[in-house]
Structure formats: structure tokens, C-alpha cells
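Have a look at these structures, which come just after this line.
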Structure 1
Amino acid sequence: MLYLSRIVVVILMVGTVAASEGSLAMKDLISVAIRNAELPKNLAKKIEATAEENPAFITDMLTCLNGERYLRELVDKQHPLSQDYIPDDLIMLEEGDYMLIRAEPLRRVALESLNEMSAAAFADGIVLAVSSAYRSYDYQVKVYNRNVRELGKKIADLESAKPGFSQHQTGLVVDFYPVTDSFAKTKAGRWLTANASRFGWSISFPKGYEAATGYKWEGWHYRYVGLDLVRFIDNYFDGVQQYALRFLYEWELLKDSKIPFER
């Protein structure tokens, strides 16, 4: 409730300025979106300066916003998907250049990229192993409840999402095997760290950002966001997916509020 109230106050404030001054420059709305996204101070200052000095920032931002909405869907502990959210282009995984631990589907665009990425890894002598992909709302109920039983609610909430709050429901996520902290030190983990972004994949829960993501580090959990968005994440948001998706989400809230602004 406090979060929603803050947004309303900021929107009303911006609307008042717009009414008195004609229209806001896009840079001013970007500044409001940055504040609403609650980015770290140093990063917020860097992005504001970049948006002011580098026209490519706005071009890249609009490119991401003009892309498929589902690629930038914000799914975190405050922003769930509905129970009936089911992608309409899910395709069951089949072993190719990657090893399949569990047969689950992915959205077509993510599967095509996974195939391309796995082929590149295989050419480098690396075999990626897929442990988990799409999970329905109902399946996540089982996963979450099992973790609560085995780990207790406090730890389970750091390691698994409640139903509706899991990125896996987007059909764009792959958990690579092994699903342990040791993955990052494996050949496959190191290869993904160095190369995943070349194929449009971004790590969702990086080490050291638990306060921002709400989850402990998961070096095996990658989300397909597409080439344009992964470049936006890496170039402007220090490679932190959560920051970029939250910023774009807040920007769209402002845009949809019908506040006049100058491009």
C-alpha cells in the first residue's frame, strides 16, 4: 500500500508540473522512473547522467520498449503473474547439443536461442545441462510447498518463489545443472558467465544482490530477455537484470499515466 501511494504521489506531482509548464522533457520522466525503481544511489546518478549526455540511452530504451512485452515482464516478489498466465508457444525440450535432465517446455524464442547457445558451447567443448525450464502456476505450488516443508518458510522464501511470483512461469527461464552454488565454478558455469549475453540470456539472481532481487544467489538461473534488452541491462544497469526491468516497468507506469512530455 505504501509503495502504491508513493507512485500516486509522484505521478500527481509530475502531472502538476506538466500542467504548469506545458510538458516535461523525457529526461525528467526518466529521472522520476529511476527514483521510483529505487536504484542504488551511485547507479541512479550514473544513469541520470548517461540519459542526459548520451542520446543512445533513450534510443536503446525505446528499442526495448518497442520489443515484445513478455521479454521485459517484471516478475519478482512484488509483481506476480496471474494463475492463468500460460505462454501460447511452449515447445517441449529435446536433447540436442545440450543434456536434458528433465523434459519441460520453453517459449519458442527462448528454445531457439538455447539451441544456438548450446551449439556454440558444444563447439567450445562445453555441454550445457538443462535441469528445469517452464513451470506452471500449479506446479510452482508444489515446488514452493515442498521447500517450505523441507527448509522452513524463511529459508524457502529466499530460495524459491511463491506461486505466480516465479520467473519460470514466463517460459523464458532455464536452470542449468547442477542447481547448486558449485555450478558457477564448473566449465559450463564459467562459459555462461562469459557468453550467455551474446545469445540474449541474463542471470536473474546475481551474487551480492539479494536485497534487490529478494533471492539468494543462483548462478544457474538464466532468463532469456533478447539481444536488445540484455545489451540495455549490461550497458547501463551494471548487468543487473532486476534493476533494468524495474526501471522499464516504472517508466511504463509513467507513460501510461498520460502525462504529457517532450521527446
Structure 2
Amino acid sequence: MEKNQNHFAKIRRKLRHQITAASADYGLIEANDRIMVCLSGGKDSYTLLKMLQAIQIKAPFTFELIAVNLDQKQPGFPEHVLPDYLAKQEVTYRIIEEDTYSIVQDKIPAGKTTCGLCSRLRRGILYRVAGELNCNKIALGHHQDDVVETLFLNMFFGGTLKAMPPKLVSDDGRNTVIRPLYYCREKDIEAYAEEMDFPIIPCNLCGSQDHLQRQAIKHMLKQWDQIQPGRIENIARSICHIAPTQLGDAELVDFKSLKSMSTFLPEFV
């Protein structure tokens, strides 16, 4: 029992340290912020909220947290779970009810994945709600594994070298999205969430499966992690240490204008 408690305490400290480190590196959490924490009912968002609450207590400056859940009216969604949980937490919260499920079912043909349209609708609603609540930042629960998976998804299936940024300003400039779990591994979050016994809500209530390509990438990375522990962390670090001149994007580097200095040296007699 004591060994398990020590292991849990170690993971909790690790997660808190990684969040504060990401915040310091990217300016994620700052004085007088009013942060809307998006709570889906999954392990990642529960962990995000709990960690931010712990950091809020010890931070040398003040910031506010508002937990927000979007009830999209999927059949079977246990709408009482999050209000019951949040009522016991010392945090302001808001439950938003929007029937995006019916819209998605109407627009997407049977058998096709609904995740893309669902995500766009959800993002638009959350942006609007953030303005209504006067929140200057929106915190999402994406972690390091999500970032690396997205990198390979874009490389393998999109032909682009991009992942997820730790901080993003929306196209209209009105919202700042932050990802405080940017340095955190999913396996640590899973261990923390299991010990905390969060009331997890399954993410497959809408009947749509997560993109099969992402599942394939996740499986590949899991195998890599078993073969060589630390490989995922190294890939994640590479995203933060980019050398544009060693790649091939002509919009970032003017390769056509690159000339050897020897071209301009006078001839020696």
C-alpha cells in the first residue's frame, strides 16, 4: 500500500512539474488569466482540471478557472455525472447544452466518421462560450502522445510536417487555446486518473469510432515505446527543436538565393 502511495505521489509531482514547465516555456498560465477548462469526462480533461486546481493554490500569482462541459446530446450520455462531480469541486463550472449530435447525424452519411464535423461544431461553441464567460484562455487536455500522433498522421496521410502547438490564437484573434499537458505522457495521466477514480464517461456514445488512421499510429508508437523507452519523448523534443535550413520548405528558407562564399572571392594570382 505504501509503495503504491509513493508511486502515485511521484506521478502527481511529475505531472504538476511538467505542466508548470510547459507554462513557463510557452506562457500558458499567467497572472490574472481567466481560463476556461474544457471538461469532456475523459481521463485527460479530469487530470487537467485537477492539476490546474493544485497549481492555482501554489502559484505566486492569481488566475481563475471555469470548468465547462458541452453536452452534445448523444444518446445515452450520462448528463448527471459531470454536474455531480463538479458540484463537489471548489471550482466554478458551466454545463452547455447543444444538440450537435442531430446536426452531425443529418450531415454525415451512415458509416462515415463523424469526428471531423463534430470537432468543428464543438470548437465553434466553445469559442463562443469563452467570450460569454469573459475567459481569455481555453485549456484543452491534449497531451504529449496526442501531439506526436498528430505529427505522424500529418506526415503519413497529409504530406505536411506539423503537429499541435502548445498555444494557439484562433483565426479571428479572439481566443487563445492552451495545452498545459503538452509535456505529459498519456501513461502517466492514465495512472493518475485510475488512482483518483474519476467518473470517466466513454467517448464512443455517438456511435462513431475514432479515426482508424490515428489508431494505427497509436499502435505503432506503443510498439516503439516498448522497444525503446524514451523514443516518444525524443520525438516530442524534436518538435520543439526545429532546424528549418535542414528541411526543404522553400517558403521558410530561400534556397534559390543560397550561394557559396567562394563565388564572390577574388581569384588569387
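Values in this text are rule-based calculations from the coordinates and carry no lab data. Quick caveat, the model's predicted, so the values are computed rather than measured. Cβ atoms are built from the backbone, for glycine too; each structure is taken alone.
Looking at distance in nm of label points 7 Å out along Cα→Cβ at positions 105 and 121 for structures 1, 2, the greatest value goes to 1. With distance in nm of label points 7 Å out along Cα→Cβ at positions 57 and 145 derived from the coordinates and found to be 4.7, which of 1, 2 does the value describe? Here the read-out was taken from 1.
With respect to distance in nm of label points 7 Å out along Cα→Cβ at positions 49 and 129, the largest value across structures 1, 2 is given by 1.
Taking distance in nm of label points 7 Å out along Cα→Cβ at positions 25 and 225 as the criterion, the top-ranked structure out of 1, 2 is 1, with the highest value.
Determine which structure produced the value 21.7, 88 for Rg and Dmax of the Cα atoms in Å, calculated from the coordinates; the candidates are 1, 2. It must be structure 2, since only it matches. Given a value of 14.8 for mean count of other Cβ atoms within 10 Å over residues 41-48, calculated from one of 1, 2, which structure does it belong to? Derived from the structure labelled 1.
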